[in-house]
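Multiple structures follow.
Rule-based calculations on the coordinates, nothing more; no lab input. If you're wondering where the values come from, they're calculated on a predicted model, not measured in any experiment. Cβ atoms are built from the backbone, for glycine too; each structure is taken alone.
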Structure P
Amino acid sequence: MDLAVSSYETTRDWPKEELYGLTSQVRRAAVSVAANIAEGYGRENRGSYLQFLRIAQGSLKELETHLLISQRVGLATQSSIDPLLEGSESIGKLLRLLMRKLSED
């Protein structure tokens with residue numbers, strides 16, 4: 001959830017004409033990560049949980065892509081997106097470890 005909050009904070013100063021473009025896409029992808037982890041856990045079924053963790057991992061990659069595009073088109077500076085990219089990488093590692101552990105049994 002911290003990544004989603006940080007994404008909202010980072011995109012708050014982006015141009016208003018991007019509200020329905022990259023701003024919305026970054027926010028949706030970041031929220032999707034936390035929401036899919038929670039939904040999978042709430043299913044109380046290992047297979048479903050793993051599937052939702054995979055979806056969350058996909059949303060992380062989507063978020064990273066949107067952030068890199070925002071930097072390339074001049075909406076964001078490298079220094080403003082670096083913390084989000086670092087957070088995304090950290091969450092990705094944790095997701096991979098969790099998925100590996102859940103798949104072992």
Structure Q
Amino acid sequence: MKNRVQLIGHVGQDPEIKNLENGKVANLSIATHENYTNAKGEKVEQTEWHRISAWGKTADIIEKYVTKGKEIAVEGKLTHRNYEDKDGIKRYVSEIIVSEILLLKGNK
């Protein structure tokens with residue numbers, strides 16, 4: 001079995017870059033779109049947002065070339081984690097940890 005995710009989408013905001021003790025990380029979100037016709041014959045566009053994290057050289061590429069609106073393709077693994085926010089509430093996060101990125105068209 002393999003945990004592998006491939007997505008093509010548009011970047012929702014400029015990436016957030018952090019320099020940590022164990023290296024650089026880039027955090028961003030991308031939107032994917034699906035168009036279909038529902039049972040009533042109406043056209044529907046469904047947008048899904050995906051949290052993306054990249055480390056090391058991939059984070060360097062994102063920092064240098066990726067901006068809001070850019071169309072990118074990513075490949076990585078789906079992860080799930082939880083943390084406690086500043087108010088003590090437990091939060092759950094699903095994200096793709098990127099191993100490869102491909103820069104596609106310019107900004108939207």
Between structures P, Q, where is distance in nm of label points 7 Å out along Cα→Cβ at positions 8 and 24 highest? Q
Could you tell me which structure in P, Q was used to calculate distance in nm of label points 7 Å out along Cα→Cβ at positions 48 and 80 as 4.0? P
Supply the structure label, taken from P, Q, corresponding to percent of Cα pairs over 21 Å apart with the calculated value 42. Q
Read-out helix-only ellipticity at 222 nm (-39500 (n - 2.57) for each DSSP H run of 4 or more, over all residues; to 500), computed value -28000, structure in P, Q: P
